[in-house]
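A.B. asks: Down below are the structures I want you to see.
Quick note: the coordinates plus some simple rules give every number you see, no bench work behind them. Computed from a predicted structure; not experimentally measured. Cβ atoms are built from the backbone, for glycine too; each structure is taken alone.
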Structure I
Amino acid sequence: MTETAMPSAASATPYGTLPPASPLPQRRPVSLPRLQQMREAGDKITMLTAYDATFAAVADAAGVECLLVGDSLGMVCQGLGSTVGVTLETMIYHTDSVARGLRRVQGTAWVVSDLPFGSYQESKEQAMRSASALMHAGAHMVKLEGGGWTTETVRFLVERGIPVCAHLGLTPQTVHALGGYRVQGKGDQAAQTLRRHALDLQDAGATMVVLEMVPAQLAAELTQELAHCHTIGIGAGNGTAGQVLVLHDMLGMNLGKMAKFVHNFMQDAGSVRGAMEAYVRAVKAGTFPDNARHAW
């Protein structure tokens with residue numbers, strides 16, 4: 001394997017040159033087979049949100065395997081009160097920015113892009129058009145929220161060659177219906193429903209599922225039951241196949257109250273890349289999240 005070259009003077013810009021990749025030999029591009037290999041080897045999958053070219057390139061250089069172009073950008077970039085107001089056009093713009101940043105540095109990260117509220121609920125055909133637009137912008141996989149009714153939409157997309165990440169537990173696009181940002185899957189009936197939805201989504205072809213604010217024991221059980229659908233936890237304990245955090249949260253840039261499941265990796269790192277590298281190390285080692293502090 002060859003090392004990634006430093007940017008030349010000719011490629012530099014007065015407004016910030018994208019960073020070089022890690023000085024270590026360049027890793028293999030992340031792909032669905034690679035994610036399955038990681039899962040089978042017990043190698044935790046790391047994911048962070050990214051919304052622009054520079055932060056995407058820094059995260060890739062820091063060793064983050066998956067970048068989520070999340071509709072959380074509505075809150076951290078646009079100042080909205082929830083993710084509901086984010087449009088498909090906005091998601092296309094930010095997906096294109098992230099993908100362009102990775103291409104500039106020969107990045108290897110796997111790009112997951114959110115289907116925003118209103119872009120897939122109408123019909124499977126609407127979902128296909130929206131997913132196609134995100135794939136054209138550079139996404140490798142699209143993510144949609146909810147279980148039950150989404151199963152056939154997932155099947156429809158996967159059968160047409162679009163990898164899908166599901167999202168269960170706290171689903172921010174339906175936060176008003178859920179009554180707020182609350183832990184989901186508590187109690188036997190709620191846990192059974194979440195388990196059924198997860199298994200159905202795997203059967204439909206979803207190869208990744210974000211479990212958000214789900215009790216740690218339930219998330220760990222689902223991880224064992226979902227052999228081919230990799231669980232990515234956020235506020236779901238350390239028993240999942242991987243972890244995700246919102247970039248601004250893990251850098252300590254939250255303007256409101258920090259969520260229980262967040263850790264500020266910037267406070268001891270000294271740099272953004274250092275914080276990202278610390279996050280990767282902690283997830284890989286199993287020291288983050290700490291169930292006693294970050295989970296339910």
Structure II
Amino acid sequence: MDGSRKCITKVAIAGATGVLGLHILSALSASERYDLTILVRSGSTLPIPHSGTVVEVDFESDANLVSALRDHDVLVSALGKTALALQPRLIDAAVAAGVQRVIPSEFGGNLQNPKTRQFPTYRPKVLVEEQLERHRQLSGTSYTFIYTNCLLDWGLSATGKMLLDPCKRTISLYDGGDVKFSTTSMATVGTAVVSVIDHLEETANRAVYVHDIVTTQNELMQMAQEVTAGDGGKEWTSSFVDTAKLESESYTAFQESGMSLKVFYGFAVRGAFGAGFGGHFVDCDNELLGIKEMRKSRVKEIVRQAVCHK
């Protein structure tokens with residue numbers, strides 16, 4: 001496939017109203033090079049804050065999805081974990097409609113690492129990767145998996161709390177807190193999606209790795225302490241978490257009661273921060289995609305925004 005921009009005109013995005021989807025939509029909308037279609041559930045009343053053609057679709061109808069995706073060049077899926085069950089049908093419809101490139105909702109852990117790939121929480125994403133590889137062989141539809149490891153601003157938020165808890169001013173130090181890991185802001189995820197579309201030939205049928213910075217939790221804790229010093233608030237406290245033990249507990253919980261938020265977090269933490277699980281992108285595709293690593297001063301500012309939001 002020719003990767004020049006002239007070949008790509010129509011881009012469809014699903015899941016654009018989600019937390020991460022909004023950032024991807026913003027990046028796509030900022031470019032005048034795309035004829036953008038935003039797929040939303042039939043009857044959805046969620047506001048769409050960016051330009052593009054909004055098309056209501058029935059995600060349970062193959063015919064409806066194929067019709068909505070016909071004549072599009074790229075499908076971007078930003079479906080969240082609660083909607084991932086819809087993604088296989090969406091992908092099949094894209095292939096049937098003749099979509100050239102599919103970028104699935106793989107943003108997160110390094111699923112090319114076999115130790116991470118085995119976690120039951122990642123099974124839906126693994127199945128999607130296998131599905132797309134089959135389609136590549138049978139129809140020629142290409143794909144790109146974008147791996148970002150943990151999301152920086154989400155992990156610092158009161159919702160995510162994977163990197164620290166800004167409300168309680170606590171931080172769980174995984175395996176001592178000095179394990180290096182890659183982390184990516186949600187805005188940079190959007191930039192990566194746009195850049196993949198601009199580099200179709202170079203990113204065809206493979207995973208790409210992006211990050212804003214490689215850091216450690218102890219570095220983030222020091223930043224949090226510095227930006228809140230003297231503000232009269234609660235002192236920061238930390239606890240140590242053994243990610244191997246967390247993995248074992250997550251398997252036990254999964255076998256006893258199936259999927260839960262606790263199980264999801266347990267495996268996500270092990271994959272993102274456990275040594276040998278691929279969460280530190282030693283080789284990444286930032287240069288290819290034109291993504292510059294963040295200065296620590298910028299990361300510190302993001303930490304400040306997260307913990308000093310009162």
Structure III
Amino acid sequence: MSLTKRELGNYLIGFAFVLLMVTAASWLNDDEIILPEIAALTTGMWIYQNQTWIRQPIKIFLAPSGTAVIGFLVNQIAINYPEKVLLTLVLILALLRVLNSTLAPAFATGLLPIIINATHWSFILAIFLFTALLMGGVLIQGHYKGLSAGQPLHLSHMLGFSLTALIWASAVWACGYPQMAGIPPVLVVFFEVSQMPNYSFKMAAKHIVALGGAATIGVLVHLLLASWLLTTLISLPLVFGLLQLLRIKLPAAYAFPLLALVLPVNMFHRLPLSAFLAAAFFLGSVVIYRQLQNRLQVATEND
């Protein structure tokens with residue numbers, strides 16, 4: 001996919017914004033300021049101008065900030081890790097229902113404090129600051145004007161999402177890998193594609209390769225450099241190159257290199273495999289469901 005000068009400029013501005021966040025975290029020596037989903041939000045809103053994400057600018061601040069507070073508070077409860085993930089997902093769905101929002105990255109900001117075991121209020125303050133800046137950027141660009149309010153979050157979609165997440169969390173917990181219960185970028189993509197009327201095997205395969213590949217890039221680069229800033233500086237363009245090769249736009253993939261920076265050691269080394277397996281399960285389930293749905297529809301029409 002070739003880029004216009006304007007698109008290239010948007011990429012450079014977006015990457016610079018993410019680098020600013022990582023630079024601040026390095027200067028303050030506080031990894032809780034590194035927010036992986038800010039990279040995805042920046043790409044989706046400032047670069048791709050995803051209409052689903054930018055149509056209600058105030059919710060760019062409200063939804064991720066609200067889910068971050070939910071995750072931060074749930075993390076203080078003395079329950080098992082998978083239970084924290086599932087409880088957080090349910091509360092996130094409830095909040096999005098109340099806000100009448102389908103902003104998928106809100107799942108990532110809600111799960112992050114559980115994954116990194118955030119304990120300092122600097123995490124919440126960072127979420128507030130960077131989502132407010134993103135909202136400001138969208139307001140300045142003005143691409144949201146004239147867009148419809150979008151479809152509300154349906155109860156059937158909430159139930160399907162929750163059930164699939166429960167099956168996955170139960171499976172990895174039973175296998176002895178509870179830390180695989182919540183992979184934020186994968187759940188973000190799952191939430192989005194599960195709302196699509198059509199989702200092909202070919203597109204699912206590209207998404208799986210992109211998510212697993214981005215996770216691999218983040219881990220390998222960080223192993224080689226062991227520097228927050230250098231890892232970000234090198235891995236983001238590599239993820240860009242991967243998406244160009246696959247000819248897709250997938251903002252969530254840009255979150256993986258930053259996620260690799262803040263993961264606990266027991267999750268860091270398994271991240272590439274975890275991303276591939278989780279993506280295959282969640283996105284594969286959408287493909288299977290759509291195929292069954294189409295066959296049922298054809299059978300009904302033939303009767």
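A.B. asks: Tell me which of I, II, III gives 1.1 when you compute distance in nm of label points 7 Å out along Cα→Cβ at positions 207 and 287.
C.D. replies: III
A.B. asks: A value of 1.7 was computed for distance in nm of label points 7 Å out along Cα→Cβ at positions 191 and 239; which of I, II, III is the source structure?
C.D. replies: Working through the options, I get structure III.
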